[in-house]
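These are the structures in question, set out in turn.
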Structure P
Amino acid sequence: MIIVFLKDIINEHKDFGKQIFVLAKTELIKTYKGAAIGPFWAVVKPAFTLFVYWFAFSIGIKKLGHVDVLIHGHNLSFDRFLFMLVGFIPWFFISESITKGAKEIRLNRQYVTKINFPVSTIMTFTSIARLYVHLALSFIMYVIVALMWGTSWYNLQIFFYMPLMFLFFLFLSWSTAPMCAFSRDMENAIVSIMSGIFWLTGVIYNSYDLPKPLDTIMLFNPINFFVNGYRNAFLYDRFFFEFRTELVIFLVEFFALFFLGIFNYNRLRKKIPDVL
């Protein structure tokens, strides 16, 4: 049954491949339409957020100006701005994907009720629009890291973590978007817990340095996997397979979410036009 549903989703994307990328571009334009500085808001908002946290932890609490991380038996000290920058870049994409991904069907209801357009592709083209912004922010991050820390072959791991992150939260939206189309309570619940999720993820601290058993528990947080992954690629100079337990746990969660997303989407998609 799952194989049949997956085949349907693949065929929908194949038949509407060109439209998906056109709509992704349109979605990006629509997001910043009417703003004086337009797409520059994609940089201004995260830059201001990062500045606030950097100021609080580096200036307001001066003893937290640096982050010490044990890497390959050596203790390295990172400037907190640089440490948080690399953690915030995936977080911005993740938080937008969770909160906005959950309400994409309701916000784009015209494609469901007025146009014969596959529902599954709505989550795809909106996710691609967010990916464009993430690519731009990642480039800025890379330039800053190169100037402040340097570059290495480990940086190429971004081509492992980024596509995996895109797919993971796309699969998540296959479950949350149909459910939020049925209930605003689900959408409000997701928005409410996001601030808590931020503090439960090592965006501003080193999760590997937490006392036991918290450091083990954090391995089950998929968001933490990507935050640490970006730091492995740009700061720690560690390969993704060096933490085999963390990788195995994430892959189990990845495929579980994949099958759950297919199941929930196909369970609810035929009823969506009626509730919209």
Structure Q
Amino acid sequence: MLFDVRGLKLHAIERGQGRPTLLLHGWLDHAHSFDLLAPLLPGRTAALDFRGHGDSQWVGAGGFYHFVEYIADLDEVAEQLSPSEPLRIVGHSMGAAAALVYAAARPARVEHLTMIDAVPLKISTDEVPARFTSYLQDLRKTPRRRRRVESVADAAERLRRNNPSLSAKAALILAEHGVSPDPEQDGMLAWKWDPLLRAHSPLPITEDVVQLLMAQVTTPLLAIRGEHGMLSGEGELRQRFPHLHLTVHTVAGAGHHVHLDAPEQVASLIAKR
């Protein structure tokens, strides 16, 4: 299915029937990262490809990928997917962070949020000036030509090199659906994501703003950590976010992509909420 979001076509994979759950992937991932989890969830699921990712459109010439734009896209997709009722959302990594900020801005629109190995990044105001310099440099050096890979196996190996906690099974799923022939490079395999996604944004949501936003969240939250993932331990999470209605579970043996490493366990935890 396609969502028309202010003229940008965003792709989603729809499964099942009933009340919808929106599934949101991580940075440089895609909707197929939920292929193992989505069939295990009740009702209707819609796994979204964020702008510039997967099979969604890239932003046009002169555009960019600021984090706040993912939240704006999420707002429009939620309105089209479930205009009259609040949504359940399952987000991984960047998708979870965007959904949490969305829950702060639109608390009545989110019935429940599951965050898989993610909360908003800690960014201090002191980091912002350097980001402006990086932003300008990245705009000059970042080509829009897709990055080539030799094969799906090569793509999977690169993913595991960049994320050692990624299992071989998870890497293969992400690689298989993360590359395609590029007609602009003689049909050679290349990553689907827009290379501009790797440029630094000078408009991060800083930690002081995160704390103000979190004070507005009323949605029940389930945080699912991978034992070998990137999310802080429960004690540190509760210290950083003392006002959130947070339930925390750690999945033994799992890495950052908990929903690919242990989909049955993740589905069982979501079903209990």
Hey, mean count of other Cβ atoms within 10 Å over residues 149-156 derived from one of P, Q reads 16.1; which structure?
Q
Looking at relative contact order in percent (Cα under 8 Å, 6 or more apart), point out which structure of P, Q has the largest value.
P
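One of P, Q was used to calculate helix-only ellipticity at 222 nm (-39500 (n - 2.57) for each DSSP H run of 4 or more, over all residues; to 500), giving -22000; which?
Derived from the structure labelled P.
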Among the shown structures P, Q, from which was the value 0.55 of FRET efficiency 1/(1 + (r/R0)^6) of positions 29 and 125 (r between Cβ atoms, R0 = 30 Å, to 0.05) calculated?
Q
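Tell me which of P, Q gives 12 when you compute percent of Cα pairs over 35 Å apart.
Checking each candidate, the match is Q.
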Of structures P, Q, which gives 25.1 when mean count of other Cβ atoms within 10 Å over residues 45-52 is computed from the coordinates?
Q
If mean count of other Cβ atoms within 10 Å over residues 21-28 comes out at 24.8 when worked out from the coordinates, which of P, Q was used?
Q
If Rg and Dmax of the Cα atoms in Å, for residues 109-212 alone computes to 17.9, 54, which of P, Q did it come from?
P
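Quick note: the coordinates plus some simple rules give every number you see, no bench work behind them. Here the structure is a predicted model, which is why all the values come from computation and not from measurement. Cβ atoms are built from the backbone, for glycine too; each structure is taken alone.
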